[in-house]
Structure I
């Protein structure tokens, strides 16, 4: 239990690094929290029109989850899952920003990528990425893509015989859906912004 708490905290500290805010400030753009959705993630960074910054933010936010899991896996699957959950929590509620962060999609995927090197395997990460890309291609809605892909990940974990991972990622997916509550309302109303649209 102590080891799990240690890696939960470790993952949280990694996850709370606000790459979107750091990169946009370094590039001299306006505060990312003052445009679009106000979030610090890659989708909102894309609304600045700086595709390179958005890609760098996506990579950084994903790597937070991947690195946390890769380091914790040395001590077993449970610490790795704790680190994934911690990184996700750190991204959506970073202590440095008054617990106001992003929606956790890239970090959610980053944790799945890290788990690809563990007993969980690559199926959940590949399913997430494939469904996100397909939905994004067909609809141009980042939020809908994230909702679909995140719901599928724990189901795939069950299919590959990882009930603990499925339980952890079902909880993370539930939080991710909660963070997208406003997006869901806009999707239903037909007013959700599409990928590449400026806020």
Structure II
């Protein structure tokens, strides 16, 4: 996959500095990953797939003022979404010090003024309402719904990056939509979606 071509083919407006930021992010990720093992993805092809996977939802998400990403890890999806949505205030929650330090470094190096890094477990964060809560590869849907309770209201949307098992995880009383791509199932939850 040529990442730049794939992103341009999304057919949505992307920030002017997105490709520069992604390139710098990848350079830093490979350097840090050799020392700190931030992610199991070690090759450029896999990282490019993670980046594409992270940013794809900007093609269908409503505009939001702020978002919370639970368990950001090495930056997927929250940090990548922050690069693609510069008008959105993005809070990245990551409990592991080495990953939170990396996210803070990227924020500073790329001048991402819309990013806030919180080194805590999401359960330890103070109550605050976000318009969108995201998470990728953290836990099952039921647990994510529980973890996000203090950070959403009836107008908030939830976007969980899932695999094929998503259909087994969705409670029947939930208002949701599943957006499928070749490698990902995006579970979008909320009223009026």
Structure III
């Protein structure tokens, strides 16, 4: 049995995360994993590359929770239905590190240019979530795919462009500390 609080004095420990994302198809995820492996070796990084099934671009983070909040899941699903955009090319052309916890900097693949398709999907979904009362105060949207976490902080550098056609976005339930993702919904992007 998991203790969720101590008489109301201690916050429950988060076990579940919800977020919307664009995920690469399996073939492109494999290409991203190969890129991560090659850069890890050439840059002398020691972090373990993310599993191919976890590679994604986060569009909207819905929060971390102690248990899966079913009503939030249903409200998020309802909001996602209203997003009506065409499929687009998700392109990436640089890598570098974000500031992170000491010894754990996200090493990421960064979106090419202003990544208009990803930016438009982020904004449209954000507006729908805000209208549903699920809006969160977000930092500026920087389209990226986290390849691994490492103690080193790597300056941004170019890589050969790569990407995929984004044909859908998904709602992901991440079981924190268990390296497990569950897709709770998929929404097609038109063509």
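Bear in mind that the values in this text are calculations on the coordinates, not laboratory data. Values in this document were obtained by computation on a predicted structure and should not be read as measured data. Cβ atoms are built from the backbone, for glycine too; each structure is taken alone.
Structures compared: I, II, III; top value of relative contact order in percent (Cα under 8 Å, 6 or more apart), i.e. the largest, recorded for III.
Of the structures labelled I, II, III, which one yields -22000 when helix-only ellipticity at 222 nm (-39500 (n - 2.57) for each DSSP H run of 4 or more, over all residues; to 500) is computed from its coordinates? Spell out each step's value before the answer.
Working: I: -22000; II: -10500; III: -8000.
The value was obtained from structure I.
Which structure, out of I, II, III, was distance in nm of label points 7 Å out along Cα→Cβ at positions 106 and 122 derived from, given a value of 2.3? Source structure for this number: I.
Can you tell which of I, II, III yields 19.0 when mean count of other Cβ atoms within 10 Å over residues 74-81 is derived from it? Present the calculation step by step, with values, prior to reporting the outcome.
On the way: I: 19.0; II: 26.0; III: 16.5.
Derived from the structure labelled I.
Here volume of the Cα convex hull per residue in Å³, for residues 42-153 alone was derived from just one of the structures I, II, III, and that gives 139; the source is III.
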